[in-house]
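What follows draws every value from the coordinates through simple rules; no lab data is involved. Not measured: the values here are computed from a predicted model. Cβ atoms are built from the backbone, for glycine too; each structure is taken alone.
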Structure I
Amino acid sequence: MKWTEICIQTTNEAVEAISFILHENGASGLVIEDPQDLHDVYDSPYGEVYELDPKDYPEEGVRIKSYLPVNSYLKDSVDEIKQAINNLQNFGLEIGANEVTLTEVNEEDWATAWKKYYKPLQVSERITIKPTWETYEPSRDDEVIIELDPGMAFGTGTHPTTMLSIQALEKYCQGNEVILDVGCGSGVLSIAAVKLGAQKVYAYDLDDVAVKSSKMNIEQNKLSDKIVVEQNNLLQNIDIKADIVVSNILAEIIVKFVDDAWKNLKGEGIFITSGIILNKKHLVLDEMKKHGFDIVEVNELDEWISIIARKPK
């Protein structure tokens, strides 16, 4: 299958909005090349990034790359993306150079070129994510290893939002839980949940690529009997009494299914959300409080937020 890489040079300020625009227009995968990553010093002991090359980063601004299938709708999709990005200026967002370039790539090339940068990664106290093609020996007896090949789906474990989600699961999974994973991407959160003791996970994603990727990774970790993956739009038409709902997607999407999360959670059930940029924190907090959730924790990592809420008994 052939794909077109769309590359947008913009500003840090516009990254979240443009990422949302790409998602809404059917783009798969997302790469953010921010030169600040070359200089960041992390307070957290988790998620160290390996082998960054300055030549891969712009001298000014930020590059956002995503992937669109080469089909009869490609030109219309690109035009809509360009128009939506231009319209951000009407909302006071600075979009910088706003240079948009297109490059045709084969799926096989895209899926393998980045693998040299992806190394085993400790993402929480107990969990290490190991790419399927890397060798790694656990450093202690209680270490939990997740084998992962995300392919073109979001969720390598390296992103702060994924780490925040896994750290929350590690804290709130006590054993034998039923869990709903909304927007499962590569399946990494579902796998982590079961390896931390969950009894059953129901994982949903609207993206067919994500569904296939999740199933592959779940099989790789020999957990197909405990994780059910289905294509679904958030929690629409889902009726499962869960102990935990976890979702690592954008704030604008989280607020769309807070009511469905409430309906599917048992009393005292936990709602773990991430994928929330700092300035959208109150958008999600206000929606949760409006539906009756008690806010348990708000955690931050590299300007990203996770919110953990509880449904009262």
Structure II
Amino acid sequence: MSDSASASAACDTRAGLLDAFSRYLDLQRGLSAHTVRAYLGDLADLLTFLGVGEQEAEPVGPALASLELADLRAWLATMSADGAARATLARRAAACRAFSTWAFRNGLLEADVAARLRSPRADARLPTVLTPAQATALLDAAADAVAATAAEPDDGHGDPARARALALRDRAALETLYATGVRVSELCALDLTDVDASRRTMRVLGKGNRERTVPYGGPAARALEDWLGARASLAAPEAGSALFLGARGRRIDPRAVREIVHRAAARAGVPDLGPHGLRHSAATHVLSGGADLRSVQELLGHSSLATTQRYTHVSAERLRAVYAQAFPRA
């Protein structure tokens, strides 16, 4: 049996198709676990739209045999009418193209039906970005929360050591997010061995398994040192080498980090934002401080400079000031 025939046989059912596509995205494309989950969800939703039942053994052959570009456009149009964000529609269009190309190469489709599928233009707006003063206030509030554990040493379970460890963890996570601009998934994946305290750098594994080294400053270094001194009081046997731990002592997850950032913003009285907002704030402040786009691209782990260029609008005031100072006919 040929490779294409083998692939076709393995993908006769809904479960088989999703499993094979998942392995392709993970092993051959090297996409992040988050992107793989998103693309699989998109394909599952598309199959349902095409009339494929949600049972694992449901056959997919008839739906794939009749699949046309118009079907994909109708699927996206339905979601747009339901109020889906343009960024979501753009991602789902990308999932369609990835699936169509893979399915065509493996003989599951007679043509690459999504080759001419255009992505809706994603919103160019950035999430909430803090001013430098607001970022300082947020991090100062996290430090104050650590100090408060000395006066009220209780985590709700009558465990002072645990309460202090959680406060130190929160402060270290916030300082690291702002100091390095890492994504929340990258923060959660950090191991103890990824931190080089002597050089104040971190080894970060980003999207597409691309590795980069990012620096961090003195405040983050002190927060990390304090957290590592208390980490053992929170660590469970399953903690392994994880740098940041959740409340149960295992590797922290993105949801817990989002809660940490939201709580800190509320405590500091600054605009509410999530971890990605801190990432954008860091990029904005580095650019405003005079860094060039290529350096910021490397810091953030962007594969395309066009992604980094979204931040250039925040430097308009600085550019005008430099122009007025340096140009003789300003």
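Quick notes on this one:
- For -17500 (helix-only ellipticity at 222 nm (-39500 (n - 2.57) for each DSSP H run of 4 or more, over all residues; to 500), calculated) the corresponding structure among I, II: II
- When mean count of other Cβ atoms within 10 Å over residues 88-95 is computed for each of I, II, the largest belongs to: II
- Value 30, 23, 20, calculated as semi-axes √(5λ) of the Cα gyration tensor in Å, assigned to which of I, II: I
- Looking at distance in nm of label points 7 Å out along Cα→Cβ at positions 80 and 144 for structures I, II, the greatest value goes to II.
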